[in-house]
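A.B. asks: The data blocks that follow each hold one structure.
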Structure P
Amino acid sequence: MALPKIPDYPLPTAEDLPRPRAPFALETGRAALLVHDMQRYFCAAYGEDAFSREGSTIAAAAANIARLLEVARAAGVPVFYTAQKGNQFRPDRGLQADLWGPGMSATPEHEEIIPALAPAEGDITLVKHRYSAFQRSNLETLMRARGRDQLIVTGIYAHIGCLATAAEAFQRDIEPFFVADALADFSREKQDTALAWVAGCSGVPMVTDAVLGKLESAAG
């Protein structure tokens, strides 16, 4: 029930993106950025040397998230993080315990966001309870209070929590943008499956450069 050991694979490029069914167009003044579950516990599945070895999938995704964070903050785009708590009681963890076991421990080695993506002053970190970032959180309320109805989704894992968040965003009338090369997953096959589902049912897959092109004009 533990997380698998994840081998490296190349992240999708713009040429790999499925055509979206939705006509949504990203607008800086409507967007918020989500960094989903980039905690040391989840990133450890990519190996102890994941942020130092050449060709690392998670390092490449994290580098793109860092680029998005820099520009989003400069452009005044609200930044949200999700992070699970360790040592969850079974009633709080729910059915996730049946699939993934007890989860992380309440230690910095598990709970911390990786240093390269540490939250900055003004960013908001939400406690994660279920796959979707919207479940048992006030993410939608915080977005609406800031006039935001678009969500840029980054982080891990693409086919689990990131996909669930994009699906629930759509059901809450929030337009999701799924940043293919700022996401990582168990495999390229699973990531491609997530991208295809989002494109067909809920949102718009993009790559980091395309998102930056939209945000940088507002950042000056």
Structure Q
Amino acid sequence: MKGYGQFCPIAKASEVFCQRWTTLILRDLAGGATRFSQLQRGVPLASPTLLSRRLKELEAEGIVERRQSAERRGWTYHLTDAGEEFVPIVMALGTWGQRWSRRDLGEDEIDLDLFLWATENTVDASAFGKRRTVVQMNFDDQPAHKSCWWFINENDACELCLKQPGFEVDLYVSGNLPDLIGIWRGDVSLQSVADAGRLEMHGNSRLVKAFPRWLSASSLAHVASQRQQRRV
């Protein structure tokens, strides 16, 4: 880990936290990810070797603790008190990003895997009640082999399925990836996309009505952008 060669506390903290991918790893640990595979999904462009190195560096600094899993097969990762203290700073970065760096996303930022991961981790599975509810999400703009995904909701928990889970589908949702990402980010409302005919929902009327609550937006979606106002 390269240093700044300064005794300033800001410089010392930056040596730890300003390494590439570190803030995103802390974001995902704060969001409930504990396994290496879960952390990989949050930083898909980081190689496994680099992710492993970052985790070891954070562990050496006392920011992350590695524990043997309950099944004693592999390891899990958890924030220490020092790591938890940094979480509000991570969220402050997100707030600043929503307010001042919001813009139209580039094609390389429209990431299906990241959206699926974020959806699985942020939906309100309790919106459909306790009984098992299967949501089939179809992406009209994706290749055939990536166009259909399933979310199983049961007992207030949600699980993403890469293949047809073998249960009857309760709610069908069809749309395009940029719109769904925009809804999650708070750039557009679900209702406006649906009214424009770019989002369709088919199923039990109770589930259709509950879908907006289920598809919870980012915790930062409420932060209004100031970028346009700044340009005026």
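Read-outs: derived from the displayed coordinates by stated rules, not from any lab. Since this is a predicted model, take the numbers as computed values, not measurements. Cβ atoms are built from the backbone, for glycine too; each structure is taken alone.
A.B. asks: Can you spot which of P, Q the value 17.2 was calculated from, given it is Kirkwood radius over Cα pairs in Å?
C.D. replies: Derived from P, not from the others.
A.B. asks: Another one. With FRET efficiency 1/(1 + (r/R0)^6) of positions 53 and 165 (r between Cβ atoms, R0 = 30 Å, to 0.05) computed per structure, which member of P, Q shows the largest figure?
C.D. replies: By FRET efficiency 1/(1 + (r/R0)^6) of positions 53 and 165 (r between Cβ atoms, R0 = 30 Å, to 0.05), the leading structure of P, Q is P.
A.B. asks: Additional query: Relative contact order in percent (Cα under 8 Å, 6 or more apart) was computed and gave 32; which structure, P, Q, did it come from?
C.D. replies: Of the structures listed, the value fits P.
A.B. asks: Computing helix-only ellipticity at 222 nm (-39500 (n - 2.57) for each DSSP H run of 4 or more, over all residues; to 500) gives -9500 for which of P, Q?
C.D. replies: P
A.B. asks: While we're looking at this one, here's another question. For structures P, Q, which has the highest computed value of FRET efficiency 1/(1 + (r/R0)^6) of positions 45 and 149 (r between Cβ atoms, R0 = 25 Å, to 0.05)?
C.D. replies: Between P, Q, the highest calculated value is found for Q.
A.B. asks: Still on this structure, please answer the following. Given structures P, Q, which gives the highest value for distance in nm of label points 7 Å out along Cα→Cβ at positions 141 and 197?
C.D. replies: By distance in nm of label points 7 Å out along Cα→Cβ at positions 141 and 197, the leading structure of P, Q is P.
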